[in-house]
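Visitor: Take a look at the structures below.
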Structure 1
Amino acid sequence: MMNEYPEHTIDRDGYPTEEFLKWIEEYDTVENSPFEFIQLVLDDWWGGCMGWKIQRKYRGERKVFISTLGWSGNEDMIYALQRNNLFWIQCYFSHQTGGHYCFRFTR
């Protein structure tokens, strides 16, 4: 599986590159930290920290709340996360209508 972070993650119009989306889909969260992975994805989240919140660790788990902010580029990244079966099975916790997602990290 490809885990090398791509050179270009966002195109000149501000959308995630195909290379970045493929990297998200193929990232190995068994061999690598899922929490560090989501932090890398969020580094390129449109709207910055207005679109996500990392909850402090509590009883060995941490939750990350993500909102797409209605932007199609963020939705593309969510779809890429969904296609990463390892990540989705390990970390997906819940979602609400309107593009709001919660992921849980236990290690």
Structure 2
Amino acid sequence: MQEQRPARRGGAAFIWKWGAISGIILGMIQIIISLLPLESLKTILDLLVWLIGFFVLGLFAARQTGRVGTSALVGLVTGLIGGLIGRVLFVRDRLIDVHSS
């Protein structure tokens, strides 16, 4: 009789699912921050949001899977997707500046 193993909770599906969800959320928060009129505080606020987001996400992923390596990979995917959203926002802003001048 074969022993049944519990399903892996730290596989690629978990990493990509939570990395994509949190990357989109952090990217949207970055867009909202960029729309605020706080010129000097935008960078600090953006940095704090990303650091707190990565910290909370790492805690969540490590608790769900019991492995720290999984939380690092979820953070990597989050950074990739959130960074891509941020880059698109940056290019859009630059294109608007070029066309408005």
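Visitor: Could you tell me which structure in 1, 2 was used to calculate helix-only ellipticity at 222 nm (-39500 (n - 2.57) for each DSSP H run of 4 or more, over all residues; to 500) as -28500?
Guide: Going through each structure in turn, the value belongs to 2.
Visitor: Work out the source of 7.7 here, i.e. which of 1, 2 gives that when mean projected area of the Cα convex hull in nm² is computed.
Guide: Attributed to the structure labelled 2.
Visitor: Out of 1, 2, which one gives 26 for relative contact order in percent (Cα under 8 Å, 6 or more apart) as computed from the coordinates?
Guide: 1
Visitor: Going by distance in nm of label points 7 Å out along Cα→Cβ at positions 20 and 52, which of structures 1, 2 comes out largest?
Guide: Comparing 1, 2 by distance in nm of label points 7 Å out along Cα→Cβ at positions 20 and 52, the maximum is at 2.
Read-outs throughout are calculated quantities, based only on the coordinates presented, and are distinct from any laboratory measurement. These numbers were taken from a predicted model, which means no experiment stands behind them. Cβ atoms are built from the backbone, for glycine too; each structure is taken alone.
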